[in-house]
Every structure is written in C-alpha cells, then in structure tokens.
Structure 1
Amino acid sequence: MAQRLKTDWILFFTIVMMVFFGAVMLYSASSIMAELKFGSSWHFFERQLAWMVVGLIAMMLLKRLHYRNLQSPNVAFASIGVALILLLIVYFVDASQHRWLRLGPLGIQPSELTKPALVVFLAFFVTMRARAINTRYTLVPVAMALGLVIVAVGVADLGTAVVLMFTAAAIFFVAGLEWKHCVMALSVAAVVVVAFVASKPYRLARIVHYIDPGYKVIDRIDPQGRLKTYLNKSLTSRDTSYQSEQSKIAVGAGGPLGLGLMQGKQKLLYLPEAHTDFIYAVVSEELGLIGSVGVLLGFIVILWRGLRATVLVPDDFGRYLALGITTMLVVQGFINISVVLGMMPTKGIPLPMISSGGSSLVSTLASLGILMNVSEHAG
C-alpha cells in the first residue's frame, strides 16, 4: 500500500499568504502609475493575477509530482539546454536589453526560467558524481556548463547571475567540494562579477555612488576625471543614488505601524520601480515595521522549512534540490531587501512572490512546488 504523504502545511500556507499579500501590495504600489500610463488602475494587478493562476497551477502540479521523476538525464539536460537556447534567442531578439522574449502581449524573461532549470541540473549532476566530486572529470564539465549559464544570464541580468552563483556554491559546498577548489571557484566568480560590473558604466556607477557618493576617493585616484566621465556615460536619475534615497525615505516614513494601505506617498512618482524592485519600500511605508518584518519572517519560514527538508530527506538528489531552491529564493529575497534598506548598491532584482513580474512569479512558484514535494518526503 502506497504511503500517504503529509503536506507541509507551514510551508504551504506561508507561500499562499505571501503570494496573495504580494498581489494586494502590487495593486497599492502600481495603481497610480497604471492609471496614468494605461488608463486603468487595475492594469498591472490583472496581469499579475493571470500569471499567479499559471504559477499556482504549476506549483500544485509539481507538488504532486515525485521529485525523483526529475532525477533523469533527459530532464536535467533538456531543462538547462532549453534555458540556454532561450537565453541565446533573447540576446539577439531583444538587442537593447537582452532580457525580454516577447510573444504577442506576453513578455518572458528566460533568466528567471533558468533558475529552477539550473537547480535541477546541478542536483542531478552532483548526485551522479558524488563520489568523484573533487576530480577534474567532474569539475571541468560542470564549470564549463555553469560558466556558460552565468555568463549568458549576467550579460543582461547581473543580479540573477549572482543568485545563481550563490546557489551553485551552496550545493557544491554541501556536496563536499574541497577548500582549495572552493577558493578557486570564489576567485573566478569574483573576477567574473568585477568584469560584468566594469563592462557597463551604469553598473560601475552604482557601486561607486554607494561607496564614494561624493567622488572624493575617485578624484584622488583619477584627477583627470576620465573615470568619472566613463561613469556618467549612461546615467539617468534611476542609475544614481536617487532610488536608494527615495526608498529610505519611504521606509522611514512608515514608522512602526505605517501610513495605512494605499496611503503611501513615495509611490506617487517619487520612487521609481515602486511595484517591481522597490515594492518592499511601499510595504514598509504603508504597513510599517510590522508589515516589513512580516515579509522578512515569510522568507525565514521558507529558509527553515527548506533546510529542514535538506537535512531530513533520505537521498542526495532531494537534498540538493531542497538546498538549491531554498538558497536561490532566500538569497534573492535578502538581496532585494538589503538594496531597499540601503545596505547594498542598487540592483534590479525582484522580491520573490511580492514584486510584479510574471516570469519571476511562475519560476518561483514552480520551484516552491518542487520544494514542497521534497519536504513531504522528508518526514
């Protein structure tokens, strides 16, 4: 007789609450902008609601599918192969941003779909090569595949590339990668990140403005001003510290209890990307410390249940799946929150389940469906 699995209700209700809370905050953050641009305050909310339905269906289907069905070379290599093909297509189709693949009225971000695909691929590959994880026959091919994915993503979306790096690092560290290989991998990753930052003026400008907002150090290093000229090549108001300053004003204005739902002021054309990357600032302004801590607690619960599944699941493939998905979502969430609070330089990365974005929402919910299935088999 087949064993009846018990749903991880703590994880399930946390996800559902965060998704519906995100929809409410999205409407609050976007209604004014939607009315001005599209003539309907419900524009962004309706689009997000459609994606939410797709994402929840994907989550429930993957929750019911035994995670070991993903432990197949066909699934692992096909998923990462499709992701790479989509990244290659979008590089040429979207010549300016290299981010969006437009299908009529729909816009898909292949970089978001790459995240669960990479986790499945790494979980399969590391499980298959567990006994030879530190040999060149394992490290060379996985480094080539991982490097290709990260470079393809990082060309247009450095934030997602960094999240993928953290995810891969967590999986390989737990798999027993030797310290010398860890140090080498971190060194290569650091060089890649520096190269990506330096390759585009606006990325470098954000870092410099965060560390040296008055250009005091830059003026000493480069008295001729060549570096400053390079930094200012592509600057607009959204590339400077303006976003961070407006975000911190919103967070501070909220106080302990907030100004009330729909009562925020900074979203009224002061705070760019209020319904996407900086929606956490709107949460803080309107719902105060209570609302912002509530969102943070949601990610902490996901971290707890994900690590619990990682420890208790009986096989390596499930362990790496749970660890990879948990790391991916929690790191992305904490990076977004840190940017909003001014603890990191501005970086365009959505807050999972809260920010506007169909590809992000579907990718996140699909990943969480897999995580819930692993958790159900973790006892």
Structure 2
Amino acid sequence: MKKIILFAAAAIVAFGASAQMSLVKDLAKKAASGNPTELMAVLEQIEPALTNPESANDVLTWYTAGKAAFGLYDELFKVKVLGQPVDETMMSQALAAAYEYYQKALPLDSVVEVDKNGAPKLNKDGSKKYKTKYSKEIIGALTGHIQDIVQAGNTFLQASDWENAAAAFGNYADIASSPFAIANGVAAPDSALSQVRFFQGYSQYQMQDFAGAYDSFTKARKLGYTENNIVDFQTSALANLVQGMLDKSEYDKANNFIDNALAADPMNGTLHDIKGFTIELQNGVDAALPYYRKAAEVDPTYANAFFDVGRCLYLQAQKIIDDNPNATNKELVPKLKPIYDEAIPFLQKANELNPDDNKAKNVLDDILYKFEVMGVK
C-alpha cells in the first residue's frame, strides 16, 4: 500500500509539472498581447509555474513572465506619455518584476541544436551543440529599459518601499556594468554606478539587510562614492552584521569579517574599535586594549575609541583592587595611580568629543573619588 501511495503522489507531481508547462506554452502566446488586462492575467496565471520544480527550470517560463511584465510596463508607459492617468506604482512593480524574470531566464536560455531528423547535433568532442533562443530579445529589453529601472528605484525609494528599491537599484547596477551593456553602448560611468550602489545599500540598510548593505556600500566606495556619510553607513552596517555573529558566539566568523574590512580600510577607527569589542568579548580587556588604542590613533575624532581605552584601563585597575581585597591604600596607590593617570586623558578627550554622553565623565568622577579616598593629590 505504501508503494502505491508513493507512486500515486509521484504521478500527481509529474502531471502537475506537465500541466504547468502546458499552461506556460499557452500563456507564451498571450504574452505578446498589447492589452494590459490580458498581460496582467498572464502574470497572475503563470505564478504557480515559477515555483514548480520542472517549469521553474525551463527558460520559457521566465521568458514568458518577463515578456508579459515588460509588455505591461510598456503599455502603461504609452498611456502616461499621452498624458492620461496611470498607476505609477503598478508601472514600477511591472518593470521590477520584468527585470527579475528576464535575469532568471538568461542563464537558462540554451537549446540543443537538432538536425533535419530531430537528432541532436554534436561537437567534435561528442557533446551536444547548444544555441540560445531568447537571449537577444532579453538583452535588448534589459538594456533598452536601463534608465527606466533606475527611475523605478527612485519611485520605490520615495515610497519607502525598501525591498523593491534595493532590487531595482541592484538590477540597474548589475545590468549597466555588464558585458552586454558595454557591447550595446549603454554601460554607465562609475559616477552613476557608485550613486546607485549607495542607494541600493541605503535601501538594504533600512530593511536591516546589513550583509547586503555592507556589500553595496563597499562597491559604491570602490567606484569612488564619498557622499551622504557613506563611511558611517558602511561601518554601521558592518557593526550590526558583526553583532549578529557575536550574538551567536561566532567569534572566528566575526573576526575574519572585520579583518577583511580592515584590510580594505585600515584607517577606519570605527572598524578597529569594533575589532576591539569583538576581542574583548572573546579574550577580555587586556587583549582588546591594543585595538582600542589603534582606533583612537587612526581617528582622533572618534569619541568611543578614547572612551574604550580609558574604560579598559579603568577595568584593569579595578581588577587589581578586586584581586587584593586586604591591601591598604598605601599599598594600592603605586599600582593604581599609573594606570589611572594614563586613563584620565583618554576619558577627558572622550568627554570633550562627546559632551552629551556622560559615560566618560562618570568614570572620571569615580577615578577622582578613588584618588581622594587614597589621599592622592
């Protein structure tokens, strides 16, 4: 009985897949329609085929979906050009979907060449010969709408639709820097690509895709982008990404990620500070202190680095106190005063750089109180 049930289930799956491909072939004929209502119907009806194991691996599925989506966008654009009201959001969504569909279709577009008898043609090594069927049309649509997709990204950005904005900007940057964009004369200059990569990263940051945001900000900076506090955004994305790793105690993974970031940006004080924080969690303040010192050295304006140096020194002194509960003040002063004397300038600098944050002042006050108790002037 068990085998019969399994066979029946397999038969249903096979029938479902066959039915989906049959549906796709029918919809492919309708995808060339110039009727927006019919094109919307194609996009709705083809949805199950996009996830069916068989049809999802067939280029015709994604080509049909992409053709319908591009067709819908083009028809709505014609209406807009004529000055008639049009759903701008629907236009942008159709174009974004079209790019996604066609980019999935492109790597699947390979058809076996056959002879007049229907047998596959072979290369000299005996392998089958392949040719593309839809690639020329797909590439033409992707490159032909290259400015439209970045405008769609701007529309999504203004609506705070972060996911669609990130996808649209990413599609533009990927296509505008591709070999076929160069071949078609529509490749974008680095100045344009860098700006789009920034807004892709900004959108990813807003949706808390910190890994994607860090990658996009990194690409933008490599292309020369320096505006909109990109370094702060990139570093914050990395900090959030690392924090997620640390929450899972993935110290090696976090350290490797930070080290790679530092290799590309060695004068970033915040990165050194994040490295120190990671080391502190793993190995304590003594091991972390050199990284905090480096952070303060490379970025004399970064208040948190100075605070972390002062804080670690303060904690080193506190450990001496805790480890010597029976020591007199006279015995402690020679051990504590040099450490406190070193900590004070760092804490003062942190307080000077960020006077609204009382944490450095609170540690300073405690040190001065301890000096008073120990009779240090």
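With respect to distance in nm of label points 7 Å out along Cα→Cβ at positions 20 and 180, the largest value across structures 1, 2 is given by 1. Given that distance in nm of label points 7 Å out along Cα→Cβ at positions 196 and 228, derived from a single structure, equals 3.0, which label among 1, 2 identifies that structure? Structure of origin is 1. Comparison across structures 1, 2 (criterion: mean count of other Cβ atoms within 10 Å over residues 268-275) gives the highest value for 2. Sorting 1, 2 by FRET efficiency 1/(1 + (r/R0)^6) of positions 164 and 292 (r between Cβ atoms, R0 = 30 Å, to 0.05) from high to low puts 1 first, with the largest value. Work out which structure the value 21, 9, 5 belongs to, where semi-axes √(5λ) of the Cα gyration tensor in Å, for residues 60-99 alone was derived from one of 1, 2. Of the options listed, only 2 reproduces it. One of 1, 2 was used to compute log10 I(q)/I(0) by the Debye sum over Cα atoms at q = 0.12, 0.15, 0.16, 0.18 Å⁻¹, for residues 116-323 alone, and the answer was -0.87, -1.09, -1.13, -1.18. Which one was it? Checking each candidate, the match is 1. Each of the structures 1, 2 was assessed by relative contact order in percent (Cα under 8 Å, 6 or more apart); the largest value belongs to 1.
Of structures 1, 2, the largest value of mean count of other Cβ atoms within 10 Å over residues 156-163 belongs to 1. If P(r) over Cα pairs in 20 Å bins from 0, in percent comes out at 21, 37, 26, 14, 3, 0 when worked out from the coordinates, which of 1, 2 was used? Answer by label: 2.
Bear in mind these aren't lab numbers, they're just calculated from the coordinates by the rules spelled out. In this text, all values refer to a predicted model and were calculated from it rather than measured experimentally. Cβ atoms are built from the backbone, for glycine too; each structure is taken alone.
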